[in-house]
Structure I
Amino acid sequence: MNDDELMSGVRDAFEILDPVPADVLAAARASIAWRTPSAALAELTRDRTGRAAAGVRGAAGRTLTFACPGSTVEIEVAEHGRHREITGRLVPSSAADVQVRHRDLPPGGITARAEPAGLFCVPGVPQGLVSLVFRLEDGSSIVTSWIRL
């Protein structure tokens, strides 16, 4: 028996005794569809939860900053029950298509438009893990790291 035959037997045993759950396979396949290979990855650099001012109704928002070489994405997240509203801006200012990626959303996610000043608002985002994709007018893209909202 050679190495390939041995590995084939081990693989078969795991498929029978401990198969990969269907939802894990679906998430893995969906992650391939979410790839944006040429995009700049903006990593989370700051995560602050604000406090509501005395006498002000509602919860305070959460402020997050993502940075990559040459660009910064600043967002504020407001809770509305099970959904979130994301408002933010791109620095330097630029118009862009904004897409919110979430495992419970269809492949196109929720989309919005950042105006030329770089400001955008995306309402109705489900709670959970999300990532934002910005497709700028010059053809470049920025993708934020995944965060839990």
Structure II
Amino acid sequence: MMRTWILPMLLVLCGSAVATLLIFEGNPGAAAALLLVFLVLAGMNSPLIFPRSIGAREAQRRSAVDGRPVVFWRPGCKYCVRLCIRLGRSARQMHWVNIWRDLAGAAAVRAANDGNETVPTVVVAGQPHTNPDPEWVHEQLSCFRQGEREPLG
């Protein structure tokens, strides 16, 4: 668990150090702007923005039982962040797999994307969809919430 926080902590520490230097040089405005950039980058790479990740095999097993989509993602991916933010609370209803922490997840993404680790890859009813529109994913979630098992076309 601690390993997932290393990059965000390093970004905050580096941003703080650079901002401190800029303040001592008499540039508080630039220091504040730069610190804000580092904080945003740290937030995008932190585990706080994404729901808890599970392994690919466990996600596929759970999806087979409850029919909810599986999302393969990786920290720092702006498209993954966009998907998570646009889904809002609904994002927690899906099964999330961090491909940097799960070799089987990375292999599943490569198999679905001609050998590339393109994320987010969302698997709905066994069919992978690479970087789908967040509204489409939201529709798929509402389909499963209403008890329908077939995904929308």
Given structures I, II, which gives the highest value for distance in nm of label points 7 Å out along Cα→Cβ at positions 14 and 126? II
Out of I, II, choose the structure whose coordinates give mean projected area of the Cα convex hull in nm² equal to 12.8 when calculated. I
When you work out distance in nm of label points 7 Å out along Cα→Cβ at positions 38 and 70 for each of the structures I, II, which one comes out largest? II
Consider the structures I, II: one of them gives -16500 for helix-only ellipticity at 222 nm (-39500 (n - 2.57) for each DSSP H run of 4 or more, over all residues; to 500) as calculated from the coordinates. Say which. II
From the coordinates of one of I, II, mean count of other Cβ atoms within 10 Å over residues 6-13 came out at 10.4; that one is structure I
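Every number here is computed from the coordinates shown, using simple stated rules; none is lab data. None of these values were measured; they are calculated from a predicted model. Cβ atoms are built from the backbone, for glycine too; each structure is taken alone.
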